[in-house]
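Engineer: These are the structures, in structure tokens.
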Structure I
Amino acid sequence: MAPLDLAFVLLLALLVAAAASAVSVRSTLASVVSLSVMSVAAAVTFAFLEALDVAMAEAAIGAGLMTALFVAALGRIGDLT
């Protein structure tokens with residue numbers, strides 16, 4: 001297995017682990033952090049697949065904007081546990 005293939009498989013495993021963590025943790029803040037990690041891993045996966053425009057959009061919107069909105073909403077309702 002080539003080193004690039006191994007990196008891609010590890011990245012996909014990180015995606016699955018982050019998704020499983022997001023739905024299984026009891027803390028809402030930890031779930032938001034897991035979703036952010038999953039979004040960053042998806043952006044890197046898209047970059048590996050040479051879809052750079054999709055990777056940039058996923059990184060900006062998925063990891064950046066959505067994480068900020070979720071944390072702001074959790075802070076507003078007082079559920080940052």
Structure II
Amino acid sequence: MTRTLTVNIDEEIDKKFREAIIKAYGNKKGNIGKAVEDAFKLLIDNINSKNADIDLLNRLNKGYDLGGVIYNTRDELHER
């Protein structure tokens with residue numbers, strides 16, 4: 001299912017975007033919609049990737065309790 005989306009963008013961005021579309025997709029009917037859809041997918045993937053990175057960093061900062069004993073010296077570890 002497709003939807004119609006109306007947006008207002010800066011003229012210079014529109015011009016550059018259309019030029020990029022012609023280079024990447026050619027000058028055929030429907031290519032603007034295809035390019036916008038691809039751009040949305042990239043943006044969504046980028047946002048999801050950043051959220052995953054933040055989640056992983058938060059987990060690392062929280063740390064994990066791996067149990068065990070903390071030794072102050074190497075001799076204590078090897079019971080010398």
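Just so you know, all these numbers are worked out from the coordinates, no wet-lab data involved. This structure is a prediction, so every number in the text was calculated from the model and none was measured. Cβ atoms are built from the backbone, for glycine too; each structure is taken alone.
Engineer: To which of I, II does the computed value -22000 (helix-only ellipticity at 222 nm (-39500 (n - 2.57) for each DSSP H run of 4 or more, over all residues; to 500)) belong?
Structural biologist: Numbers: I: -24500; II: -22000.
Matching structure: II.
Engineer: So if we calculate mean projected area of the Cα convex hull in nm² for every structure here (I, II), which label has the highest result?
Structural biologist: II
Engineer: By the measure FRET efficiency 1/(1 + (r/R0)^6) of positions 18 and 66 (r between Cβ atoms, R0 = 35 Å, to 0.05), tell me the structure among I, II with the highest figure. Present the calculation step by step, with values, prior to reporting the outcome.
Structural biologist: Working: I: 1.00; II: 0.05.
Top value of FRET efficiency 1/(1 + (r/R0)^6) of positions 18 and 66 (r between Cβ atoms, R0 = 35 Å, to 0.05), among I, II, belongs to structure I.
Engineer: For distance in nm of label points 7 Å out along Cα→Cβ at positions 26 and 58, which structure out of I, II has the highest calculated value?
Structural biologist: Working: I: 3.2; II: 4.6.
Once distance in nm of label points 7 Å out along Cα→Cβ at positions 26 and 58 is worked out for each structure, II has the highest.
Engineer: Another question, then. Looking just at distance in nm of label points 7 Å out along Cα→Cβ at positions 10 and 50, which of the labels I, II belongs to the structure with the highest value? Could you put the intermediate results ahead of the total?
Structural biologist: Values: I: 2.3; II: 1.8.
Sorting by distance in nm of label points 7 Å out along Cα→Cβ at positions 10 and 50 in descending order puts I first.
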